[in-house]
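For reference, the structures are reproduced in the following blocks.
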Structure P
């Protein structure tokens, strides 16, 4: 299988996992499992594959777009941040 495809798959899965983890940890900011997953996958794709291409410093920090561990970690972080940001824009915190 092509290494680029594997790298994209890792990015999307890590982003989805990051989105669901933040939803589980922050119950008052949870957008629901489906929206957390979709936003996490989008964030993972952008964070893991597109962001390192646009900002070379991030690409060198994670070891390039071919380093699966760095790509997966960055994807999980951005995948967690995107649902969190959307939750702050969408609804106020519930007690």
Structure Q
């Protein structure tokens, strides 16, 4: 399993961003509200994901206000898909063991 993605909030971040179209970005504020996270907590987890190459962060100004947007990278999509596949395999394996 991918330990970077496996952490609860990072998994939710990746699932949310993975649902977007390729190249589509999501505002930091909207993501924060969707995940019910604090600025600091979300920011720290986004930094971890960005360092891993799983997301890209774009910081700009709009009408003199800072704007931060986030998107999943192709590397991030592959890592997320692999992580989900491992979770599914674990669930199937656990289910088979339980039903014996």
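Descriptive notes on the structure:
- Which of P, Q yields 1.23 [Cα Rg over 2.2 N^0.38 Å, calculated]: Q
- Computed 32 for relative contact order in percent (Cα under 8 Å, 6 or more apart) - originating structure among P, Q: Q
- Among P, Q, structure where helix-only ellipticity at 222 nm (-39500 (n - 2.57) for each DSSP H run of 4 or more, over all residues; to 500) as derived comes to -19000: Q
Laboratory data are not the source of any read-out in this text; all were calculated from the coordinates shown. Note that the structure is a prediction, hence the values are computed from the model and not measured.
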